[in-house]
Structure P
Amino acid sequence: MVNEGILERLAQGVYLKPKKDPLLGVIYPTTEEIAKQIAQRDKARIAPTGVMALYLLGLTTQVPLKAVYLTDGSQREVKIGNRTIKFKKTVPRSFAIKDGLLHLIVQAFKEVGQNKVTEDFIEKIKPSVLQLEPQVVQKQLKYAPVWIQKHINNLYTTSQNL
């Protein structure tokens, strides 16, 4: 099928049915879409971490060339062109936060680091925090590190009091 042009091989065991545009040629999926498909195929859960979380929240415009995902599946690295998707094995507790947005927010805080959280960062992440549902904050925030819980609770309660 690859020789006939029906499928295109992205990496070992990862194939794509190419979408073709008359002007742009072959349109490739995003790193995130590829990672989700690999996870679905392997019946594993994944969650973006680090710079990928910052990018998905819109806190950085830098597209990460090495996307890192936590997984409860097998640990591996998949190279696709000049991009790399790394799946890091983690404990099931890392998936205690079920809400995708809250998980991204927690990972963004972890990437910045406890001692490097600035007022500028707080202002940038505030719109994302305010999109969270009250019941999500109430039930799932307890699984985040305590220092992150304090920042999110401060943002959430100060905006509710306005």
Structure Q
Amino acid sequence: MSKVGVIMGSKSDLPVMQEAIDILKGFDIEVEVDIVSAHRTPEKLFDYGKHAHTRGIQVIIAGAGGAAHLPGMVASLSPLPIIGVPVKSSNSIDGWDSVLSILQMPGGVPVATVALNGAKNAGILAAQIIGSSDRCVRDKIEVYKEGLKQAVLETAKQL
């Protein structure tokens, strides 16, 4: 079974990250959720980044606010694709600090970055990565995208 790790810097990030969890579960993808703080639990971060793939994780979605070091640090340790979700938090500079911290990674340490509070898109992107080699997941993504198309067409008819 496909498995995605969804991690965040603190519990306050959960309302944003829940959108990734929900969309992944909608695609019948197993989700492992944890709090891994880059600054308060660095040993846990190192363990998670180095060993997530040994537990069957295929993609990691990492959400963080403020300085937002979590996605980049996990990317430096893990052989897996990492998707960063910048979270607009209470200590954030309108979210831009988080966006730029996750977006501006050095060469060799890529982090796919979605929009501020864009956890839903992170979940869809993780599903698409898995769907590139899992036909069952890919079929569900195709149905989902067809549903998006139909919703727009139905709305247009109502104008």
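FYI, it's all coordinate maths here, none of it is from the lab. Nothing here was measured: the structure is a model prediction, and the numbers come from that model. Cβ atoms are built from the backbone, for glycine too; each structure is taken alone.
Numerical summary
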quantity	calculated
Source structure (of P, Q) for helix-only ellipticity at 222 nm (-39500 (n - 2.57) for each DSSP H run of 4 or more, over all residues; to 500), computed value -12500	P
Highest-scoring label, criterion being mean count of other Cβ atoms within 10 Å over residues 55-62, among P, Q	Q
Among P, Q, which structure scores highest (criterion: distance in nm of label points 7 Å out along Cα→Cβ at positions 23 and 47)	P
Read-out relative contact order in percent (Cα under 8 Å, 6 or more apart), computed value 23, structure in P, Q	Q
Parent structure of the calculated result 41, 25, 14, given that Cα extents along the principal axes in Å, for residues 63-142 alone is the read-out and P, Q the choices	Q
Origin of the value 15.9, where Kirkwood radius over Cα pairs in Å was derived from one of P, Q	Q
Highest-scoring label, criterion being FRET efficiency 1/(1 + (r/R0)^6) of positions 39 and 119 (r between Cβ atoms, R0 = 30 Å, to 0.05), among P, Q	Q
Answer label among P, Q for the case where Rg/Rh (Cα atoms, Kirkwood Rh), for residues 15-102 alone, calculated from the coordinates, equals 1.00	P
Comparison of P, Q - label where mean count of other Cβ atoms within 10 Å over residues 79-86 is highest	Q
